[in-house]
Structure P
Amino acid sequence: MINLKNRVAVITGASSGLGADAARSYAQAGANVAILARRKEKLEKLSDELQNFGVESLAISCDVTDENQVKSAIEQVVSKFGKIDILLNNAGVAVRGGVHQLSAEDWDKVFNTNVKGIFLMSKYVVPHMIKQNYGKIVNISSINAHVADKSETFIRHGYNSSKAAVLGLTLGMACSYGKYNITVNTVCPGLFESEMTENSLFKSNEFLDFYNANCPMSRTGKKGELSGTILYLSSDLSSYVTGQHIIVDGGMTLI
């Protein structure tokens with residue numbers, strides 16, 4: 001098992017779905033955890049659950065698109081734990097539509113969360129990692145940074161673009177901060193059930209039938225199946241791995 005005892009992990013978008021699953025995995029591995037999202041009530045419930053693993057947990061209401069809130073959140077984490085070893089940039093949104101359908105507000109909403117959010121979190125976390133000469137940054141992108149959906153029903157040009165931007169940002173950060181013993185990598189999930197997908201993609205039998213028929217493993221991702229990759233990239237097992245994009249999709253992008 002991966003041991004993260006005495007490490008401090010910060011997770012964005014942690015109130016539900018993949019972010020909450022990752023927070024549980026960090027806590028099970030022994031890390032103290034700071035969970036960030038906009039919905040404080042859900043965070044506090046999860047925080048109580050995480051402490052059952054014998055670790056400390058801090059719930060902070062934070063909109064990752066708001067620089068003042070991000071700055072304050074990181075100050076709170078450092079004040080409580082004294083350091084930040086791991087940053088999981090998980091917060092993300094998707095808006096359906098092609099460029100001829102999306103409003104400028106929709107486009108900005110997607111990029112502000114999916115790209116600017118990672119920029120702001122990293123902006124305030126990286127200086128602490130540089131100071132301690134250690135850090136693990138894991139950015140969540142998507143297979144939609146590599147492939148797109150042909151169906152008009154599921155076209156998401158803003159999401160495609162923003163998740164591809166995450167790959168570029170990961171490369172730049174990995175090159176710049178490797179000399180400080182900071183690794184920066186991206187995880188690109190296929191289709192997992194989450195709050196973002198359960199009310200859209202998972203409600204379409206047509207889409208699920210298509211996905212399952214084309215995925216080499218003939219199914220979508222199960223709860224917890226992303227956590228192993230996240231933990232690996234957050235641990236010293238990946239000490240010489242940086243600037244990589246790891247796809248976790250049951251082979252979907254092979255087709």
Structure Q
Amino acid sequence: MVYEQKIVSLIEMLKNSSRTFALTGAGISTEAGIPDFRGQNGIYRQLGEDRVMSIINIETFNNNPRLFYDFYNQHFIFPTVEPSKAHYMLAEMEKNGFIKGIVTQNIDGLHEKAGSRRVVAVHGNSERYVCTNRHCGELFSWAGVREQGVIIPTCDQCGSILKPDVILFGEPIKSFTDAQDLIMGARTLLVIGSSLTVYPVAGFVRAFSTFYQDLIIINRGPTQLDHAALVKIDGPNTGETLEEINHCLNLIG
């Protein structure tokens with residue numbers, strides 16, 4: 001099936017679906033300037049996944065926060081970027097009722113910044129820090145943490161160590177049930193920028209593909225579930241593809 005035919009089929013599926021959700025991965029944010037950790041030049045390939053996993057780990061955070069923060073601040077703090085065209089297109093598609101919400105594996109908060117309202121961020125948000133004292137639980141912005149000027153930030157309410165509000169290795173994902181329910185409850189699932197290798201979310205999609213038919217994948221390169229997709233688009237620019245889709249949907253009304 002050529003690209004134009006795939007777009008026509010995809011539009012027909014979205015037009016006839018009353019319950020479409022999107023799942024997004026790193027590929028949607030690389031177009032905004034966020035590095036892909038598992039990409040060709042990503043930190044996992046540069047430093048070795050085993051080393052990264054051994055430090056960006058809840059046990060290391062708890063037992064050696066200085067080691068954790070030295071590594072985290074060096075490799076996981078990125079310049080502020082704006083949402084990509086793909087983020088804005090998804091926000092507009094939600095506003096116009098073509099999708100009902102987004103499950104994202106990304107931690108950059110760009111969906112919310114672009115205007116998406118129903119976002120389940122299963123790996124958290126790197127723009128926030130949370131107090132590790134469960135009786136406190138205060139949230140802090142990255143800007144507020146940076147103003148402290150220390151390697152290991154602490155809570156100004158109780159003095160406990162702050163943790164980036166992201167899921168570290170060894171921790172369960174956030175909003176497990178919400179993410180599972182949204183994906184499994186979709187009539188049509190639109191996967192964007194994910195190779196579908198990170199579990200448990202990839203397992204939700206695999207289960208969806210077993211019981212339903214309307215799986216759409218837009219990703220640069222192969223994914224683990226290309227064989228299950230009714231439409232798979234492998235293109236260089238997700239934003240341009242979504243812009244074309246959104247334009248066609250708006251023409252149809």
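Values in this text are rule-based calculations from the coordinates and carry no lab data. Just so you know, these numbers come straight off a predicted model, no measurement behind them. Cβ atoms are built from the backbone, for glycine too; each structure is taken alone.
Say we calculate distance in nm of label points 7 Å out along Cα→Cβ at positions 2 and 178 for every structure; which of P, Q gives the highest result?
Q
One of P, Q was used to calculate distance in nm of label points 7 Å out along Cα→Cβ at positions 58 and 130, giving 2.1; which?
Checking each candidate, the match is P.
With distance in nm of label points 7 Å out along Cα→Cβ at positions 74 and 234 derived from the coordinates and found to be 3.7, which of P, Q does the value describe? Present the calculation step by step, with values, prior to reporting the outcome.
Details: P: 1.9; Q: 3.7.
Only structure Q yields this read-out.
Compute FRET efficiency 1/(1 + (r/R0)^6) of positions 90 and 226 (r between Cβ atoms, R0 = 25 Å, to 0.05) for each of P, Q and report the one that scores greatest.
Evaluating FRET efficiency 1/(1 + (r/R0)^6) of positions 90 and 226 (r between Cβ atoms, R0 = 25 Å, to 0.05) on every structure, the highest lands on P.
If distance in nm of label points 7 Å out along Cα→Cβ at positions 66 and 202 comes out at 3.7 when worked out from the coordinates, which of P, Q was used?
Working through the options, I get structure Q.
Comparing structures P, Q by mean count of other Cβ atoms within 10 Å over residues 154-161, which one has the largest value?
That would be structure P.
Given a value of 19 for relative contact order in percent (Cα under 8 Å, 6 or more apart), calculated from one of P, Q, which structure does it belong to?
P
Work out the source of 3.1 here, i.e. which of P, Q gives that when distance in nm of label points 7 Å out along Cα→Cβ at positions 114 and 218 is computed.
It traces back to P.
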